[in-house]
1. Hey, Cα Rg over 2.2 N^0.38 Å derived from one of 1, 2 reads 1.02; which structure?
2. Have a look at 1, 2 and say which one yields 31 for relative contact order in percent (Cα under 8 Å, 6 or more apart), as calculated.
3. Quick check: -26000 is what I get for helix-only ellipticity at 222 nm (-39500 (n - 2.57) for each DSSP H run of 4 or more, over all residues; to 500), calculated from one of 1, 2. Which structure matches?
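Derivation of every value follows stated rules applied to the coordinates shown; laboratory data play no part. Values in this document were obtained by computation on a predicted structure and should not be read as measured data.
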Structure 1
Amino acid sequence: MQPVDSLLFLLVGAALFSIGLAVVLFKRHAIVVLMGIELMLNAVNINLVAFSQYDPNRVQGQMLALFVMVVAAAESAVALAIVLQVYRHFKTAQLDELTELKE
């Protein structure tokens, strides 16, 4: 079985990061922006694992990718809770309509 070339992983990671960045920059719905951020974090994980194959101690890159996944899960939970509270207060999840935050 032939090992997969790391260039393929890097191209997939670059494509995912570019798509996530475009979503964050051009979409205005809060949940869609969060999905774009998650795409960018997953692209970073793919690159970490792809680069870890050149490290003599391969476990370090994979453990760092696992740590990024845990942080991304926590970030998603906190961000979705904030979006839910903002929606309850302002009755919208569109980022353009949230110009001021009041008590």
Structure 2
Amino acid sequence: MKISWLRFASENLETIYQTLEGLNARAAAELYNDILDEVEKLSVFPEMASVESLLEKEPEKFRSLVVRRRYKIIYFIEAETIIIVAVWDCHQDPETLAKKIARRGKE
């Protein structure tokens, strides 16, 4: 399957990287690569992650793949494409995530 990143998700990943890079450049690079590695696994096993209950009311069937117990990769499957919608730090308010995803739609 093909993987497509929405701009919002790419911006999330970049923000996470830049925030951590200021503290520890090596750790930032490792986390960045871990997230990309997990996303790549989705191309082989697209339904490996659980359905995201927070987003059940949305028209898409969102799934969330947890990386390092702190970050969620939020995505849905459309035809033969996995669409990465967000990379979310789980320490943030989950309702904020739901609102942002509902507003953004499929940019």
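1. Here the read-out was taken from 2.
2. Corresponding structure: 2.
3. 1
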